[in-house]
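Student: Okay, got some structures for you below.
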Structure I
């Protein structure tokens with residue numbers, strides 16, 4: 001399980017989907033959301049109410065997408081979304097906002113080296 005050893009109070013999920021309709025991506029995002037809410041509730045960090053759940057999602061999820069409407073439907077604050085142009089194709093997207101997760105994981109110097 002990929003979440004083993006993660007602290008839900010300090011975990012940030014970056015959901016990357018151009019249209020925010022890709023089945024595999026949304027399935028994983030929903031699993032992450034379920035894990036986060038269950039773990040935060042188990043730790044007593046949230047009470048499981050809709051309001052606290054929504055607050056937790058806004059705090060622990062950001063999106064990279066061109067579809068802010070779908071981002072908001074998922075529960076991510078559109079102000080916490082990195083956009084990019086619709087015409088950016090998959091093979092050219094790594095140096096757009098789509099590469100945000102890589103930049104976070106590897107750091108700016110290594111990411112620049114990669115580019």
Structure II
């Protein structure tokens with residue numbers, strides 16, 4: 001699976017997506033206390049709008065593995081190691097619907 005050219009993967013010990021959402025508001029921002037919590041993100045622009053998707057560790061592991069050029073079988077192993085009860089076929093369907101992939105790598109050919 002080939003990630004969309006605009007796709008970026010980000011992990012942070014802080015809730016950077018929430019901080020970004022708060023700072024995009026046009027109204028004044030009240031003091032906000034955010035608990036420290038690791039966040040896994042897919043940032044993508046499949047059309048003209050930037051989309052930020054919060055991910056589980058398993059989904060993040062799958063995308064990182066695909067980004068590194070792994071096969072679907074390798075990505076499934078990494079995903080199930082990170083998140084043992086994940087529904088991998090459903091995960092692929094969800095990621096495909098989100099526009100995360102640009103295509104399927106079949107050897108050296110894009111199909």
Structure III
């Protein structure tokens with residue numbers, strides 16, 4: 001299963017970005033292979049439409065779960081319609097490596 005994690009940077013030492021649509025990076029973590037890919041978020045600085053564009057990006061990577069600090073109301077319904085689960089972690093100090101370890105438990 002693939003999981004997208006919003007990140008402030010492009011290393012596993014980076015912290016969880018609390019903003020889904022405007023995060024700096026998406027970490028695509030493959031739980032089956034252990035593969036990790038960092039994708040810069042092209043919508044980070046968008047004036048509008050960042051959330052739906054982010055959903056499109058992660059959905060194109062066949063993600064089944066997304067970990068972030070918060071999701072907008074429109075995004076929640078969009079993810080529900082795509083059957084993508086949201087995991088909310090409201091801890092801006094949580095590192096990507098810690099989240100990956102949590103997902104593997």
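Bear in mind these aren't lab numbers, they're just calculated from the coordinates by the rules spelled out. Remember, it's a predicted structure, so these values are computed and weren't measured experimentally. Cβ atoms are built from the backbone, for glycine too; each structure is taken alone.
Student: Can you tell which of I, II, III yields 0.7 when distance in nm of label points 7 Å out along Cα→Cβ at positions 64 and 88 is derived from it?
Tutor: Derived from the structure labelled I.
Student: A value of -7500 was computed for helix-only ellipticity at 222 nm (-39500 (n - 2.57) for each DSSP H run of 4 or more, over all residues; to 500); which of I, II, III is the source structure?
Tutor: Label of the source structure: III.
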